[in-house]
1. Quick check for you: by volume of the Cα convex hull per residue in Å³, which of P, Q is greatest?
2. Where does the value 21 come from, among P, Q, when relative contact order in percent (Cα under 8 Å, 6 or more apart) is the thing being computed?
3. Quick one: helix-only ellipticity at 222 nm (-39500 (n - 2.57) for each DSSP H run of 4 or more, over all residues; to 500) came out at -13500 when computed from one of P, Q, so which one is it?
Structure P
Amino acid sequence: MSRLNLHMRPFELFDPANRNHRELFAEFQRTMSWRHSPIRFVIEEEGEQIPVMKRQLLDYYQNLEFNS
């Protein structure tokens, strides 16, 4: 294993239902940087990462609001 791999942040599939993922995304929105995130997000959908994550968050909050 290379030394570089030892310092890489682990990958996780972005899940808007995960409070920690929402908090990390909110920190990204405030700072426009992922430097505070202990993980790296991946998405399953085609497209640019940030717009897809925003849409997933919008869907999550709309479902909370209107499907309760």
Structure Q
Amino acid sequence: MADIAMTKVEEQKNHRLIFRVRVRAAAGQMDFPISVQDQGSSASNETAALRSTLGFAEELAASVRLRLGRA
């Protein structure tokens, strides 16, 4: 199972937050930024970042499947 760590790295003037997402899995490690709208609390912001990360992972999985010819 993968381990996910998130760190808020930037607050922008337009009320967007940038999180650094680090995923460690048996196959390796991946770091990438996720941008979310400020939800007003740390817990809500982390939930929004996790949801965005999940959406990204789902899109990535779909693209990989298509590339491998297993849609």
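Please treat every number below as a calculation from the coordinates, not as lab data. All figures in this text were calculated on a predicted structure; none of them were measured in a lab.
1. Details: P: 109; Q: 100.
Across P, Q, volume of the Cα convex hull per residue in Å³ peaks for P.
2. Working: P: 35; Q: 21.
Working through the options, I get structure Q.
3. Details: P: -16000; Q: -13500.
Going label by label, the one that fits is Q.
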